[in-house]
Structure 1
Amino acid sequence: MEHTIETVSKSVKTGKSSLRISSEGGHDTSAYASVQLKSGVRYSLSAWIKADRVEGGGKGALLNVHELQQKAMTKGIRKTHDWQKVETVFVNPSAGRITVNCLFGGWGRSKGKAWFDDISLNEMVPIYKEIEKVENRKVDLTLAVDAIPGLLFSKTSLMAKSGKWLKLTFNNTDNMPHNLVIIAPGTYDSVGQATDLMMAKPGAAARNYVPKNAKVIAQTPMVLPGTKYDLVFQVPTQKGNYPFLCTFPGHWRLMKGELIVQP
């Protein structure tokens, strides 16, 4: 088993060198680095991997976060392949140092050769949706909802008069990012299920995990722990019960409520 730095051009994706891990008899091994991460923040971990006759047990050549195991793991590259990009997206549950592994084998022993290059770990910062500048507008009603520990909203029922201007203050007291999205009546299940499919989709974080086909009445961005967001919008003119939810994948089943619009 060998870990080495390659400088031959055919073994390098970009730059001047790559990491090679090889084994003739079969090993489960890794090269690793320790990194300080924030709590409740979403990260993207990626690399380019090239493989030469990677076979045997295990998942092959891949990346993962040791402390999160398969919750933060890329796909494994096996057999013989030219450079392929692998990526995993994960939320770090608590502040501290984590270990990023370039794995060879991974839950089993593999043999062959694999090269790792352009390894990248990036914080995924949500892009706030551009909203018409109404923050200074006179409003008819002010309400507040908190995100609280346990994947819950502090209130599950809000009431407002149709057509009025509402300021909804969303305060995140939890230890992970959340948003609040108000959607059309009767669409809660379909929107919620669609958010579950967005976990690994490119650009999902930039959309605040709001599905493209969602009929959104109003929404906050992803609000970081310990911060708040004032959402100013006009209440729908049609009376009814308008669901609201957090669209972070998996949160919608618990983080839900209704805006009850009265005539």
Structure 2
Amino acid sequence: MRGPCYFLSHGGPTILKPNSDKKTEQVWKELGENLSAFRGIIFVSAHWYGKLGTPVSFNFTSNTTIIHDFGEFFPGIYDIKYDPVSFAAKEKEELFSQGQEVDRGFDHGVWVPLHVMGLRIPILQIQLPSEEPEVLTQLGKALAGMRDQGYALVASGGSVHNLPHTINKIVYGNSTVDGTRVEPWAVNFEDYLFHQCLSKPFESAEKTWMTLKESGLLEKCHPTVEHLVPLFVALGASTTGKAQRFANYFNPGEMGMHIYEFD
């Protein structure tokens, strides 16, 4: 059975607080049920980039734990654990024979969703070699064959991710609108992203990136692009580049929580 390909908006670690975000918990558990049918998951995350031109590093779950790579959002958050499942030696060789294996630990873009899903499944995390869309598209194309071997691919990032705005709005209460309403610029960008870039056949990373710039909202929604560009790995690993919304909502502070399922 061919593995699925997702772009997952992982939001913030506050989801780990019990009963704090029942919507995301429900959505992620449903996603976990879908993923559980496959041999394992190939992850890339917005929280692990390397340097272009150096060997790509990768984490297997044989000896790897997790990283609490975030602030103390609530008491006890650093005590929350997730125990990754090991790949068999043969599967490791099958999956990735090149590159540099490291024992880095899985960042929160990987283990937090899996913890909330209640999913224990073998994981391979591959370091993103660059923030360049074309480089990431080529990585996705190189990983596409793993889907044919029964592995799922998850690119973990964010559809809308303006962290300074989110902190300013939620922590300090500085907002010009009712905090329960999603501001139009966030809604408009995600709608543009989905309809102009993900509802049509993918042609090239350059064209998609130019299309996103033409929205006029790219810098507002992504002051830094590390949470958006993992999308290009999913585009590269897809069949045509077309996606469906598996999840379509925002968390407070205009934090996009969208999940896109590619063909």
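When distance in nm of label points 7 Å out along Cα→Cβ at positions 39 and 231 is worked out for each of 1, 2, structure 2 gives the greatest result. Taking distance in nm of label points 7 Å out along Cα→Cβ at positions 47 and 247 as the measure, the highest value among 1, 2 is held by 1.
Name the one structure among 1, 2 that relative contact order in percent (Cα under 8 Å, 6 or more apart) of 19 was derived from.
Values: 1: 19; 2: 31.
Computing relative contact order in percent (Cα under 8 Å, 6 or more apart) on every structure in 1, 2 gives 19 only for 1.
Source structure of the calculated read-out (helix-only ellipticity at 222 nm (-39500 (n - 2.57) for each DSSP H run of 4 or more, over all residues; to 500), -1000) within 1, 2: 1.
In this comparison of 1, 2, the computed figure 213 for volume of the Cα convex hull per residue in Å³, for residues 79-182 alone is attributed to 1. If Rg and Dmax of the Cα atoms in Å is computed to be 23.1, 75, which of 1, 2 is the source? Corresponding structure: 1.
Every number in this text was worked out from the coordinates using simple rules, so none of it is lab data. Everything quoted here is computed from the prediction, not taken from an experiment. Cβ atoms are built from the backbone, for glycine too; each structure is taken alone.
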